[in-house]
Structure I
Amino acid sequence: MSSKPWRLSVKVLIRDSSGRFLLLKRSNCSKSNVSRWEPPGGKINVGETFDEALLREVAEETGLVISILHVAGAVEWEMAQLRLVQLLLEGSIESGQLHLSDEHEAYSWVKPEEFSTLELADWFESFAKEVARKYTEADLEKNRGN
């Protein structure tokens, strides 16, 4: 059993009206997952609730103000110095202009079925497959109903 400490991080899946998700490419100065793609968000500071942390992180990283809709899932990941739980939520944009902080070098709006074409952050790879399956199936069902 690992004696590494646990940390909690929150990320958000923001979906646009075309069914694409906002992904950010980590800068080449990142401590981990250099130049890999992931949803916006980050670690929770002492004394913050996870929703406060998520709103702060998204504003810092993207300039966007979002609303949180619901929990999408969780991922456990072991890093060199710690074990990390990524809590993923779904959210929507309320306001703001998209611009990146120094933590990221690019952004892209990506359809779920295109996730596999990107070099994703290690922790996000398996969850991205589930997101792609879930939203592709939901979109197919929605289109059948039209």
Structure II
Amino acid sequence: MTVFFVHGVPAPQGSKKYVGGGRMVESSAKVGPWREAVKAAAQGLFTDTITGPVRVTVDFYMPRPKSHYRTGRNAHLLRDNAPLYVAVKPDIDKCVRATLDALGDMGAFGDDAQVARVSAAMFYADAATRVGAVIGVEALT
């Protein structure tokens, strides 16, 4: 399995909107930079395009809102009730879709239709993990 880290805020692959003249554009301005970050982080890791079934694992690490932290001189400490998992937007499935599209575009595999197994989780980043994603890609035999 090839595992790598992508720096940056994971973004969802949203819907496309019609802008006229037969053109469609992404409704989210953040998806382009995220997909480019995935491609850049994976550059050179895949010498051959995987042609068969693929397994992809993705652990997303999102920025914590200020409300998760204490106040005053303890502002650097998390509140006791600060959650580990993200259970708000962006949707995990749309973040996975943007990531898979980027991996397919950069040549890790031919098409995201080859992805036979996906495992994904969305956490809040903390002092030990930076904002971004840990991605694993493996050919299934």
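Taking distance in nm of label points 7 Å out along Cα→Cβ at positions 61 and 125 as the quantity of interest, name the structure among I, II where it is greatest.
Ranking I, II on distance in nm of label points 7 Å out along Cα→Cβ at positions 61 and 125, first place is I.
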### Message
Looking just at percent of Cα pairs over 26 Å apart, which of the labels I, II belongs to the structure with the highest value?
### Response
II
### Task
Determine which structure produced the value -8500 for helix-only ellipticity at 222 nm (-39500 (n - 2.57) for each DSSP H run of 4 or more, over all residues; to 500), calculated from the coordinates; the candidates are I, II.
I
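Comparing FRET efficiency 1/(1 + (r/R0)^6) of positions 69 and 101 (r between Cβ atoms, R0 = 35 Å, to 0.05) across I, II, which structure shows the greatest value? Each step should come with its number before you reach the end.
On the way: I: 0.90; II: 0.55.
Greatest value across I, II: structure I.
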### Message
Taking distance in nm of label points 7 Å out along Cα→Cβ at positions 21 and 45 as the criterion, which structure among I, II has the greatest value?
### Response
II
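Have a look at I, II and say which one yields 44 for relative contact order in percent (Cα under 8 Å, 6 or more apart), as calculated.
Working through the options, I get structure II.
Compute distance in nm of label points 7 Å out along Cα→Cβ at positions 53 and 85 for each of I, II and report the one that scores greatest.
Numbers: I: 1.0; II: 2.6.
Going through I, II one by one, distance in nm of label points 7 Å out along Cα→Cβ at positions 53 and 85 peaks for structure II.
Each value in this text was obtained by applying a stated rule to the coordinates, not by laboratory testing. Keep in mind that what you see is a predicted model, and the values were worked out from it rather than measured. Cβ atoms are built from the backbone, for glycine too; each structure is taken alone.
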